[in-house]
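Take a look at the structures listed below.
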Structure 1
Amino acid sequence: MASVASGKPYLTPNEAAAQLMVAPATLRVWADKGLLKAHTTAGGHRRFLREDVDNFQRGRDHDHGHSANGGLRILIVDDEASLTRYLIALLKDIPDIHTAGAGDGFSAGHLVHTFRPDVVLLDLMMDGVDGFHVCRQIKSDPATRHIRIIAITGYPSAENIERILAAGAEICLAKPLDEEKLLALLEPQRRERQA
């Protein structure tokens, strides 16, 4: 996609959102989480360096392009950016696994339809739209109900586990995550995708 307002070195939030084909609210979340670098003018307005937006877009296009070639697509939804980065790093070197991350339920809803994940690693406790709501939305839509949902939480109470399983998750893992258990849950589906 051609860059918006191609002469300027900086883009406004609306221009950057238009280039990345997301809502301005999603762009704000990415900037707040440090996923997309933003600069603040002397007047307090947020601006995005064109080069940063282009690099971010290339990274997203690369991930989405890979996903079309088969392999297991995993969407990580957690408002703790450090955990999302950790999980992406954990999974990136495994053959035929492609990842994307969302820092909130709104972004997750968008990526469920654009990234088309096979599996969602879903945090339960997020500001705004929580994991319970995201899970119910995914499982109530005929176009997305096939997606496996592996819930993750720092609050693994019996009530939370019961609620998320009732909403459609297949399992709820406690934080800090048991890496071996997570990889064991993903491996059969990854191998099936390779066949």
Structure 2
Amino acid sequence: MTRVVDQPVLVLNKHWQPVAVLSVGVAVTTVIRGMGWVVDPVSYQLLEFEDWCEQERPDARLIRTPRGELPAPEVVVLKEFADQPRRQVSFSRRNLLRRDQATCQYCGRRGVEATIDHVMPRSRGGPTSWENCVIACSRCNHRKADRTPREAGMPLRREPARPRWKPTFAVSRDHYREAWEPFLAKGDVKVELK
């Protein structure tokens, strides 16, 4: 069982847009240091941490401290931060697999040993980028070898491109909080439940 201080808290920017999910411990520290407020899940009132602790919360998760128990917040609003997170997906094998849905971009087979193929081979100056890399099964990657898809007679199923970014927060089902619903419903934020 996860300790309360390690459980997730939704963090909103000063425009009330979701920007992150932090642990209860980090969120409480942020509020105590005066960098944010706790959002009351019923009235949506912004509260300093002391005010939050004084209210009766029979259904709240409790943080046990040497001096007693404190209610754990579910949503925190930052006072100064107004931006959205950087809106670019970083290039990585994992993100490339996600973009290409773990499917070979030459033969269409799924669930096979996936390799990264450079459309314009690296030996010919092809960069390692979203626009030049695709997922290929080892058989197709070997068959294509050091050639372009056109030279190998292996057309791509889809032209490689940088994926569009959408903020996604991966949260286990037992940690997802109903108090987050009003904030996640607005904008392009998607919550991925594990």
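FYI, it's all coordinate maths here, none of it is from the lab. No experiment lies behind these values; they were computed from the predicted model shown. Cβ atoms are built from the backbone, for glycine too; each structure is taken alone.
Some observations on this one:
- Among candidates 1, 2, the computation of volume of the Cα convex hull per residue in Å³ that gave 123 used structure 1.
- Computing P(r) over Cα pairs in 10 Å bins from 0, in percent, for residues 76-163 alone across structures 1, 2 gives 17, 45, 20, 8, 7, 2 for structure 2.
- If Cα extents along the principal axes in Å, for residues 116-179 alone is computed and equals 31, 24, 20, the structure in 1, 2: 1
- Calculating relative contact order in percent (Cα under 8 Å, 6 or more apart) for structures 1, 2 picks out 2 as the one with the greatest value.
- Structures 1, 2, by mean count of other Cβ atoms within 10 Å over residues 36-43: label with the highest value: 2
- Answer label among 1, 2 for the case where helix-only ellipticity at 222 nm (-39500 (n - 2.57) for each DSSP H run of 4 or more, over all residues; to 500), calculated from the coordinates, equals -14500: 1
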